[in-house]
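All of the numbers you see were taken from the coordinates with simple rules; none came from a lab. A quick note: this is a predicted structure, and the numbers were derived from the prediction, not measured. Cβ atoms are built from the backbone, for glycine too; each structure is taken alone.
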Structure 1
Amino acid sequence: MSAPVSPRGRRDDSGSGREAASAPGSTASASPLEFWFDFSSPYAYLASRRIEALAARHGRAVDWRPMLLGAAFKAAGTAPLTEVPMKGEYSRRDFERSARFHGIGDFRLPSRFPIATQAPARILLWAKARDGTSAPRVAHAMLRAYWTQDRDISNPDVAASSAAEGGVDAAAARAVVDDPRWKDALKREVDTGLAKGVFGSPFVIVDGEPFWGLDRFDQLDWFLGARASATGRVRALSHLRLVVSDLPSAIAFYRELLDATPAVDVSGVYAEWATRGARLALVGEATMGAVVGRPAPRAGDAVVVCLEVDDVDAAAARAKAAGHALVREPHDQPSWRQRVAHLRDPAGNLVELWARLVPAV
C-alpha cells in the first residue's frame with residue numbers, strides 16, 4: 001500500500017560517464033534509447049545525468065545523438081525559450097529550480113549562454129564512430145565542462161580539451177571540428193533527427209515512441225516498464241511504512257522532526273513524506289488491518305517494508321518457490337491504484353510486494 005496517487009521520488013543519478021550496467025532480465029535485442037540533445041540545452045544536461053540509470057533499469061542502452069536546436073527551431077518555426085517574451089525570465093528560474101529538484105548541485109548557468117554547439121557535436125560523432133563505448137564518457141566530459149565549469153565549448157580548442165577528459169586524443173578531436181567529413185556527418189545527423197520529428201532537447205525515441213523534455217522521463221520510465229517482460233524482480237525499496245495507533249500524533253511528530261509537510265496526506269488514513277531514498281509513510285492500525293485482511297495490531301506489523309516490483313504475481317510466485325509463505329495472495333487494490341501481496345521476513349516483519357496499476361500501453 002503506497003500512496004493513493006503518490007508522485008515518483010526524485011533520483012540523483014551521477015552521470016559518471018561509465019556505461020550503465022544492464023538491468024536484471026535485460027535482453028540483447030531490446031532497442032536502445034535514442035537520446036537526442038543539444039550541448040547548449042540546460043534540460044539536456046540535467047537529463048544526461050538521469051538517462052543512463054533510467055535505461056539500465058529496463059535493460060536498455062543509450063544511443064547518444066547530438067542535434068542542433070537552431071536547425072530544429074527553424075524547421076518548427078519556434079525560438080529559444082530565453083528569447084520568448086515573458087517565458088525568458090521564467091525559463092532561467094526554472095533551469096536552476098529543476099537542477100535543485102533533481103539533486104544536481106553542480107549545475108551552473110554559464111556566463112555565455114546559449115552557444116553554438118557544432119564543435120562538441122562533431123567531436124561526439126567522431127568518438128562514437130571510433131569506439132561506441134566512448135560516447136557517454138566524451139559527452140559527459142563536454143557537458144560537464146560547459147554546465148559546471150563555465151568553459152565555452154563552442155570554441156573548438158575548449159571542446160577538444162574537454163573531450164580529452166573523456167579519454168580521446170585532444171589533437172585528433174580538435175582536427176575533427178574542421179574536417180569536412182565530420183561537418184557533413186553532423187548535417188546528416190541533424191537531418192535524421194528532423195526526419196524523426198526531433199524538435200527540442202532533450203528528446204528521447206524508443207520503440208517508435210517520442211518523449212520530449214526532462215519532465216517526460218517519468219512517462220518514459222512507465223512506458224518502458226509496461227513494455228518489459230515482467231519477471232517479478234524488485235525495482236526499488238520504495239517505502240518504509242510505520243503502523244501507528246495514533247496517526248495524528250505520529251504525523252505531527254514527523255512533520256516537526258523532518259521539518260516538512262507530507263507529500264501525501266489522506267486524513268485519518270495515511271501520510272507520506274518525499275524523503276530521499278525510500279519514502280517514510282505512516283498508516284493507522286485499522287487501515288493496515290483491513291489491507292492485510294485481519295484485525296490489527298499484531299506483532300511484527302509495526303514496520304512494513306514496501307518493495308516495488310515489476311510484476312506482483314511473478315514476485316509472489318518466486319517467493320513461494322523459495323519456500324516463503326504468503327500472508328495474503330496477490331490482489332488488486334483499485335482505490336490505491338495498485339496490486340499487492342504480503343509475506344513476512346524471518347524476523348516477522350511484514351513485507352509488501354506492490355506494483356502500480358497502469359493503463360495498457
Structure 2
Amino acid sequence: MADAFSPDLLTIILLGAGAAALIIVLVAVRQFSQFAPFAYPNARVMARKGKLLDRKQIMDIIDAKKMEETYNLVEEIPEYKKYLDKFPFEKALDMQLAETHELIAKISPDKFKEFFEILLSRWDIKNIKNIIVAKEMGVGVEEIKDAIIPFGRLKKDVLDRLIDSENIEEISEVLKGTEYYELIENTIPLYQEKKIILTLEASFDKYYYDRWLETVSNISNEDVEVLNSLVSTQIDIINLKIILRSRVDGLEFKDIEDYIIAGGRQLSPWKLKDLLGAEKIGDILSMLEGTDYVDVLRDNIPEYEKTSSISTLEFALERYSMELGGMLYKRRPSTIGPIVDFLNKKETEINNLKVILRAKQEGLPPKMIRKMLTGGLK
C-alpha cells in the first residue's frame with residue numbers, strides 16, 4: 001500500500017505553502033512600502049489634530065458676552081496666541097493657517113511634496129492680489145503691509161519690492177523671473193478695463209487649480225483618487241462661484257469664459273457652457289439638477305432672497321467643500337487621508353473663528369451664529 005503522503009505529493013504541498021507564504025510576504029512588503037512614508041507625517045498631523053478646538057470650546061467662544069472675552073478665549077490657545085500677540089485677529093488666524101500649510105509641505109512624503117507645496121502658492125496669490133487692489137485704491141504702504149501674509153514661495157525681498165511698487169506696471173516688473181509673471185501680464189489688461197475684482201480672482205484661481213491638477217496627474221497610486229476628488233470638487237466650486245458672481249457683476253460670457261477651470265468633478269464642459277449662459281440664479285439651479293450642488297444652493301436660496309447677498313451662496317459652497325475632507329479620510333485612513341482631513345478641519349476651524357468674530361461685531365445672537373458655522377467640528 002502506497003504511503004498516504006508520497007515524496008512527490010509532499011514536495012508539491014511544501015512548494016504550495018512556500019508560494020503562499022511568499023505572496024503574503026510580498027503583499028505585506030507592498031503595504032509597508034505604501035504606508036511607511038506616511039508614518040511620520042501622519043503622527044505629526046494626528047498630534048496637531050488633537051489640538052483642534054472641540055465643540056465645547058467653539059460654543060464657549062460663541063456664548064462669550066463681550067468681545068474682550070471672545071478674544072481672551074482664543075488667545076488661550078497656544079497656536080493662535082503667538083500671532084494674536086503681534087497681529088489683528090483675522091491676520092493672526094491666516095498666519096496660523098499659512099504656518100500649517102508650510103509644515104505640511106515640509107513633512108509630506110516626497111511623492112506628494114509638490115502637491116502640498118502648491119498650498120503655499122495660495123498665499124503668494126492672495127498677497128499679489130491684495131497689493132494690486134490696494135495700489136489701485138491708493139492705499140499706503142503701511143496699510144498694505146498689515147494685509148500681507150508673509151508665507152508662500154516668493155522670497156521676502158520680492159514681497160517687499162511688490163509692497164513698495166508704485167503701480168501695476170512696477171508690480172509686473174518685480175514679478176519678472178517668477179512663476180507669476182505671465183499670469184499678471186495676461187490678467188492686468190482686462191482688470192484695468194473692467195475694474196472688477198472678479199476678473200483678477202478668477203484668473204488667479206484658474207492658475208492655482210491648473211497647477212494643482214498638474215501635480216495630481218504626476219502621482220500614480222490609489223491616493224490619487226482621494227486627491228483628485230479633493231481638487232476636482234474644489235474646481236467645481238470655484239467655477240460655480242465665478243458664474244454666480246458674474247451674474248451679480250453683469251459680466252458677459254466672453255468676459256469669464258477664459259477663467260473657467262477644466263477638470264471639475266460633477267460639472268462637465270457642456271454643463272459649464274450652459275451655466276455660463278444662464279441669466280438668473282434660478283436658471284443656474286435648474287441646470288444643476290443631478291449634482292450635489294443643487295441642494296447645497298437651494299437650501300440657502302431663502303437667505304439669499306432675503307439679503308440679496310451672493311456671499312450667502314458662496315459660503316454654502318465653501319461649507320460643502322470643507323466637509324468633504326472627513327469623507328475622503330475614510331477612503332485612505334492609513335496614507336493621505338489623515339493629512340487631507342486635518343487640513344480641512346484646520347481651515348474649517350479658522351473660518352468658523354472668523355465668522356464668529358464678524359457676527360459678534362455685528363451684534364448677532366449666539367443662536368444665529370451657530371447656524372452660520374461650517375460643519376465638521378472635532
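What to note about this one:
- Test item: helix-only ellipticity at 222 nm (-39500 (n - 2.57) for each DSSP H run of 4 or more, over all residues; to 500) calculated as -24500, pick one of 1, 2: 2
- Calculating volume of the Cα convex hull per residue in Å³ for structures 1, 2 picks out 2 as the one with the greatest value.
- Computing distance in nm of label points 7 Å out along Cα→Cβ at positions 39 and 159 across structures 1, 2 gives 3.5 for structure 2.
- Source structure (of 1, 2) for Cα Rg over 2.2 N^0.38 Å, for residues 127-310 alone, computed value 1.58: 1
- Of the structures 1, 2, the one that 13.1 was derived from, the read-out being mean count of other Cβ atoms within 10 Å over residues 87-94: 1
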